[in-house]
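A short reminder: the numbers here are calculations on the coordinates, not readings from a lab. Treat the numbers as computed from the prediction; the structure is a model and nothing was measured. Cβ atoms are built from the backbone, for glycine too; each structure is taken alone.
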Structure P
């Protein structure tokens, strides 16, 4: 089986559905039509640009250009983590905690998969490294942003309880234990929901793409399971690291609560 090649007319016909959606927004007076159309134009431009960049990377097959592309992805993912916080850390910490923990988690898991299960030669082949990192990074980003947001909002809400336990001689991590548990659960929830629903509720994009390309469904499922396991590992690692780093920033060396190190993202 050969997958059908799409032309721009096919895409234009499918894009008519966006006009229907915008029309519904106008009829219902939702005020979302402008945002919807801007998002669609931005998505199209971004994906076309990425396609051109990936075509160049595939031709070069250089570890340095692959690393540069990965660095760009990590920089923008770190900004997204920071932007999703209602209360974020002041200064560079707001960007640094999310970016650092996400980099360690996503890159380590991706390199592990490339060097072992996937076994590409060379291991940094951008045809495999960049898409795999993108899938792992996107999901880890969601988990880390949710975990940090829950941590900072819960710490603000439970300030009196945390201060009281610190005054009684508990360490910072003991006093934050309920908040840490709540933030970790929040960060883990998206990947848990995804694993529970995959196959029965929806077919993931990677699996669907492989099946459309003519790959045997069983082989497509194997690759999808591998991706889900990698995503779960990277998300867990990133969420835990970011939350404990956040607790360290919300307290000082004398185990005092330092909510003055937070700033509100709201105007």
Structure Q
């Protein structure tokens, strides 16, 4: 297998946020070595925006243009892109880099990331990332990056959710997105059944993992505030292996690791283990 490890050292376009250091920290701690130990040929690339931070929207756009270009190069070279990023907004750049018209999305997150400018309470741009991917907002903005074909709601699976804004909850309830809520460390509905349902619609997927999907006892070093009751590391590993058994993984992202607030490198170790398992699951 051939993997392109792409570092995106920005958090919603901002290189000064603590999570902008997360991608490099993974690489310094041996992410490439772990993948190579699983038999992968690994290329390591890094996004360089080449301009100062202006604002979240324009800087995120510039970052994602570079992400899309690197993903496109990787796919052309027969490599699977594995993107390490400071925030979830990078997802639009990842999908822009390849033909995803027949691709589904498996999104692990404590939050829905399903707000729009009309529903959001905070205006937090990455909190609209999944809504953008399914075509609910910012379509002209996404089109500036590259391939902006929306992902079908019915081809989208959201796992680990346990903190939703009120209007966001309503929006998800009206959508065809499958949602597996998490409570007290366990899924409220059956994950294998959800994966089976998704497999009736698509055969390939983009896997997006926000580190806040994990329980804070496992991953305390993240961008957002801590939401208890999340996934164990074992649960993430089991889900990834179940995904690999059913789908071809076109690309994957691991996002929101903030080394500045990581206690005893707990989150680093969890992230490295996830990278290692992804290396086993990518073909």
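Quick one: Rg/Rh (Cα atoms, Kirkwood Rh), for residues 20-155 alone came out at 1.07 when computed from one of P, Q, so which one is it? The value was obtained from structure P.
Each of the structures P, Q was assessed by FRET efficiency 1/(1 + (r/R0)^6) of positions 148 and 244 (r between Cβ atoms, R0 = 30 Å, to 0.05); the largest value belongs to P.
Where is distance in nm of label points 7 Å out along Cα→Cβ at positions 76 and 196 largest, in which of P, Q? All intermediate terms of the calculation are to be shown ahead of the outcome.
On the way: P: 3.2; Q: 4.2.
Biggest value here belongs to Q.
Taking FRET efficiency 1/(1 + (r/R0)^6) of positions 44 and 236 (r between Cβ atoms, R0 = 35 Å, to 0.05) as the criterion, the top structure among P, Q is Q, with the largest value.
I have 0.89 for Cα Rg over 2.2 N^0.38 Å, calculated from one of the structures P, Q. Which structure is it? Please list the in-between numbers first.
Values: P: 1.17; Q: 0.89.
Derived from Q, not from the others.
Looking just at mean count of other Cβ atoms within 10 Å over residues 28-35, which of the labels P, Q belongs to the structure with the highest value? Mind showing how you got there, number by number?
Values: P: 11.5; Q: 17.8.
Biggest value here belongs to Q.
Thinking of P, Q, which structure, once mean count of other Cβ atoms within 10 Å over residues 140-147 is computed, gives back 15.8?
Q
Quick check: -10000 is what I get for helix-only ellipticity at 222 nm (-39500 (n - 2.57) for each DSSP H run of 4 or more, over all residues; to 500), calculated from one of P, Q. Which structure matches? Here the read-out was taken from Q.
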